[in-house]
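Next up: the structures, one after another.
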Structure I
Amino acid sequence: MNTIQTVTLNPAVDKTVTVENFSFGELNRIKTIRTDAGGKGINVAKVLQRFSVPVKALGFQAGHEGKVILEKLREQGISSYLIEAEGETRTNLKVVDERTKQTTELNEAGFSPSEALLEEFVERFESSLSEAALVVLGGSLPPGTPVDFYRRLIKLANRKGVRTILDADGEALARGIEAVPFALKPNIHELEALFDTTFTTDEQIVSAAQQLIHKGISYVMVSMGGEGSILVSEREAIRAKPFPITPLSTVGAGDSMVAAMAYSFVHGKSLEDMARWTSAAGTVTASKSGTEVCTLDEVQDKLGLVNIFRLTIEV
């Protein structure tokens, strides 16, 4: 079976700390510390590895923290090809307040890969497409990287007939859409920024997703945190409402949804099944601390608890 390949151009060492009661402008004593390899594509790879799907993580790494990421991936048995860049891989600090259950994120910008390294990555990416069942492109671009870089990668994949899922924001998302990826996973804030408006109803969200589908994109999944998600294809729109949990960390929940989406594509699942799988995966991950992600058994156990509603769609 061909592998699912994930692209993380700006990976991070995720450092998650818990404090009892976070106080701004005061001394806060840390109770626990956890360190993980992070970045959207890497998080997706972690979930797919737990789903027993062959996966390979592509991207960059730099400096001492880059070695930490490589070691963490090795420990988890995740195959990777991360080109070494100058500088230092960023550290993203997640502060979890035990009292309020809120997570505050402090993300560094990351290193700037040279033009030569970006070209080296493009060459490597293009040659790896022959082994790819699907490609997931996720997260922020490193500082100095052209904003249309995802668009370039999606075009290469399309040329080789390889499906892509894009999970980015801002200009990287807008320019990536121009290349017509197979699927998109914006959260509600990213979708609102893309359309420069605020959505107040499910119908408005479906209408916006349909506008993207009219450009040639096959699937759009809009995540809305605790409110659930809306999954739209050319002929169907499905609203998934998650089962109740105590959210411990939202970090990686969206990435777990993307992984479940990729899993659904390679297993030929229906849109309704995909809505169940993606919602269950995101919700299970949100119930875990730090950047811990869901397992296949956990997701399967919760599929029946996801509430599914069909929304009307204008064909």
Structure II
Amino acid sequence: MEQKKRVIALGFFDGVHNGHAALMRRTAQVAREIGATPAAFTFDPHPQTVILGRPMPLLTSPEDRADLMRKYYGIQDVIVEPFTPQRMKQPWREFLEETLVGDLGAVHLVAGHDYHFGYKGEGNPQRLQQTCQALGIGCDIIPKVEQEGITVSSTYIRTLVAQGEIERANEFLGHPYTLSDRVSHGKKLGSTLGFPTVNLRLKENVLSPAKGVYATKVILENGETHPAVTNVGTRPTVDDGNQLTIEGFILDFQGDLYGQKIQMEFYKYLREERKFPSFAALTAEVMHNAEQTREYFAAHP
């Protein structure tokens, strides 16, 4: 069987932000022009996790990264390889010639200006371009992308998300900050307040947004989208513990979503999390947040 021809974007792509978008648009464009499959190659876990021996907090899980690449940029094949100590020691030329070209059928590669690969990061954009030329395959190196004089980077966006600056984070992401999960049962607080709720668990090594209440949208498996008021935090009015929860109160929806995979898009930070003197006071505040959320989406259709 003839091997699939791929145009492959190279990078870790945490958050799938505006800098990554430039790579993926070019990948999709070249793939269309030469009749190949647009693809992206990424690792899990983050190489720094293996190199430094400590977890790297990320914007997106591998699954969410792949979903965002397919949804916004038309990348068809997202290849997620384990980053192992063996991979860490692989010479750059072997990674390029045997893995990308030999195993994955790369006929054109697209990388960022700061892309390093192979043992000790000895592979760099210059070596990538020179070796691709020698192998007779295409190569594009994408210059850095700036907004407001700031280089668009996952590191900068992680800082914004951790501080609750979600609207600014979304400007640099180029899409809403998104988490996904299969809906698990919570403590049924929503039903006592009169809202259906969904509880999301953060995936391993995924950064938590700043504690507080957000205007969000919940996207169901069938594609339906509903506004929601989402609390990120420890729910001090109803819980004594310190376990972090992400709980969305879904507006204008009736039904049981237990077991469904949902996506939650974050749009606006509404207020900090706080302890209310009573359930009645909490309910009144959530109702107020629901109105704020409806007004926000009415003004930002």
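Read-outs throughout are calculated quantities, based only on the coordinates presented, and are distinct from any laboratory measurement. Every value quoted in this text rests on a predicted model; they were computed, and no experiment measured them. Cβ atoms are built from the backbone, for glycine too; each structure is taken alone.
List of remarks:
- Top of I, II by mean count of other Cβ atoms within 10 Å over residues 141-148, largest first: I
- Answer label among I, II for the case where helix-only ellipticity at 222 nm (-39500 (n - 2.57) for each DSSP H run of 4 or more, over all residues; to 500), calculated from the coordinates, equals -9000: II
- For the structures shown (I, II), distance in nm of label points 7 Å out along Cα→Cβ at positions 29 and 245 is largest in II.
- Of the structures I, II, the one that 32 was derived from, the read-out being percent of Cα pairs over 33 Å apart: II
- Structures I, II, by distance in nm of label points 7 Å out along Cα→Cβ at positions 69 and 149: label with the highest value: II
- Mean count of other Cβ atoms within 10 Å over residues 53-60 derived as 16.6 - corresponding label from I, II: II
- Source structure (of I, II) for mean count of other Cβ atoms within 10 Å over residues 133-140, computed value 25.1: I
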